1. Any idea which of 1, 2 comes out highest on distance in nm of label points 7 Å out along Cα→Cβ at positions 104 and 152?
2. I have 21.9, 75 for Rg and Dmax of the Cα atoms in Å, calculated from one of the structures 1, 2. Which structure is it?
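Nothing in this text is a laboratory measurement; each read-out follows from the coordinates by a stated rule. The model shown is predicted, which means the values in this text are computed figures rather than measured ones. Cβ atoms are built from the backbone, for glycine too; each structure is taken alone.
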Structure 1
Amino acid sequence: MNLQFTQEELNFQKEVKDWIKENYPEDMKERYVGSPNGHLTKDEHMQWQQALYSKGWAGINWPKEYGGAAFTASQKFMFNKEMSAASAPSVVAFGEKMVAPVIMAFGSDEQKNKYLPEILASQVWWCQGYSEPGSGSDLASLKTKAEDKGDHYLINGAKTWTTLAQHADMIFCLVRTSQEDIPQKGISFLLIDMNTPGIVVQPINTLDNTPIGHHEVNTVFFEDVKVPKENLIGEEGKGWTYAKYLLEFERGNGYSSELYSQLSKLRLRAQSEDVGSSSLSEDIGFIEKLAKIEVQINAMEATELRILGSLTAGQNVGPESSLLKARGTEIGQAITELAVELVGYYALPFNNPGPELGHNEEPIGSQFANTSAPRYFNYRKASIYAGSNEIQRNIMAKLVLGL
């Protein structure tokens, strides 16, 4: 397996770096980096994604036949590395990285022609309707019901922890179309317009919510919601198969580039945080903690490069996506914990005014201190979403280790 990058690949990396420098607005960067959870407005996210689309860098995993950039595995690795190094916004995953691959693999030609171009051009905002009250990691127990009414389904139920649903134009949903002895058999995959009568979005206020009321997750209620039959993906009752296919994409993202970027910022910040007469960058205990995390990221990157070699040879990520998800989120949580330790008592205020749109109050402590605690609280979810890390270990035990 050859892990050496060619000169052509290194030239591509420089092109990405130069393009970001020229096209990433400084005011957007200041808001994105300075706010507790990288909060940008919907318009700002779409503006950035449309800039990537204009460059031809939207849909980096998409094949050319659907208009995608069709990056090689090496190009994807370098693109993500430079995006993370520049603290550029991540592409909102629900459309481009999650539902689009399902539509490509299992959708009809009409569905591909209707949805894929607008997803690629970032004209439509999507959200994910999987988890329900009482059905999280045990997703097969979902109860949202879709009754067959001839030319349409009638949907009743609720989805919860629905990220950014308040901005969404469309939602892709797992719904129960029949009752089977094996619950996975009765699940179907539907695309639903969020403007359909009977849909209500209710915010869930979490510990990291900012003072101006920004929230991330919601519960979405469906009451007698009519969904046309043509919005069914693939076959009725095959939704569980399509859901597992989608989760491979959700879990299989690379983590090391973003983790290196976060660690670098932490190390830089430690140079200006005092502990007595010296900075934390000179504190032996803190140095050891940084080094331990760096070793873990090095191992993570080596694993990603190994998988990169397999992808280059035409293989799929497969169950190793569970390994990436589990270790990547745990290392990310360790970094947020160290950031809170670094700022000390400045992390204590629950409602710390910071560099959010609409605020003119002075933050308590530095900008870094203002964002450390909210990021810490927000990232507790990472080891739960996309299937809890306990579930990921069960998958690895069964499919990787053969236990």
Structure 2
Amino acid sequence: MLDFTLSPQHQQLQQLYRSFAQGRVKPLAREMDEREEFDMALLQEMKEHGFFSIPFEKRYGGAGADVLSYALCIEEMSKVDASTGLTISVHTSLCASAINEFGTEEQKQLWLRPLANGSKIGCFGLTEPNAGSDVAGARTTAEKDGEHYVINGEKIFTTNSAFADTFLVFALTDQSLPASKGMSAFLVDRSTPGVTVSPDIPRMGIRAASNAAVTYQDVRVPAANLLGGIAGTGFKIAMKTLDGGRIGIAAQAVGIAQGTIDEAVRYVKERVQFGRPIAAFQNTQFKLAEMQTMVDAARLMTYRAAVAKDQGQNYSTYAAMAKLLASDVANQVTRGCVQLLGGYGYAREYAVERMMRDAKITEIYEGTSEVMKMVISSSMRLK
């Protein structure tokens, strides 16, 4: 029998996340967006509450929870502020999870433990100015020099980079081979000479999240920093890590959409036109009913992907489907809610304006919607 209800433990965690999001994150969301800067006191509180530790084993300093619990956290945070959801997601899904899945035991003790216990924050350097969806177009290199590698190149759109301590960086270790065989992954400490983080890139949405270009100029790292200890496995690590990351982005999109509906429902109950609240008009009711149905569908697909990963199933296609649907729903719903609020929906005083700007990126990062369709269609064996 299928069970579509959350367990009592998951419900308890969901309430914990929701209480923190509503009480601590929501009051800061607009200000952080206006300043285009994440609140460092809030970041510290999130560390102390274990929000960066959720799906990692206790033996590595984690909370010992599961991927579904993590998705619930991202959803609740993103209901009030997508930048907060993203900050947790990149640290967890992309940096720490890659070490957890592919790192040696020594690397897990040295690099994963401080990430899993929240004492350090991680980021993920894959995208380059001329290599977005075409990961194989990357040009950052890592040349072997004795017991070290020397990294040179530039990564762009590196989320969390303004305050991250640990940089997971992908570079070509054998330029004679295609990237699928010649790329490797490296763990780099922020303090390593030659690592330069630019000011944050001005963006349309998720403006409070840190997102910058990072240059690596003659950055020397020990060979022991090669993730997994095997050169040439970077492309595989990147693709598998992005599969898991898409669960987080799907949860973020669901959160944005649900949060926008929640704001719209409050508004339509209070806004009076033609002598009665606009919630009384059937057009308003039907529009909200359609949007809530879409959000619930996206939520169920996101939870399916999370549970599949928890159970050790092949979740790649499920994650791509969840991200494809949820990101589309987030964009449709935020536009629809702005329309319901009319002129006020277009004003920065109301959160739906920010939410609409935040929603767009969910169709782009960690694999565009077009890439998601490629992943899904390839699983259908159409050729």
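1. On the way: 1: 3.2; 2: 2.7.
Once distance in nm of label points 7 Å out along Cα→Cβ at positions 104 and 152 is tallied for 1, 2, the winner is 1.
2. So the calculation was done on 1.
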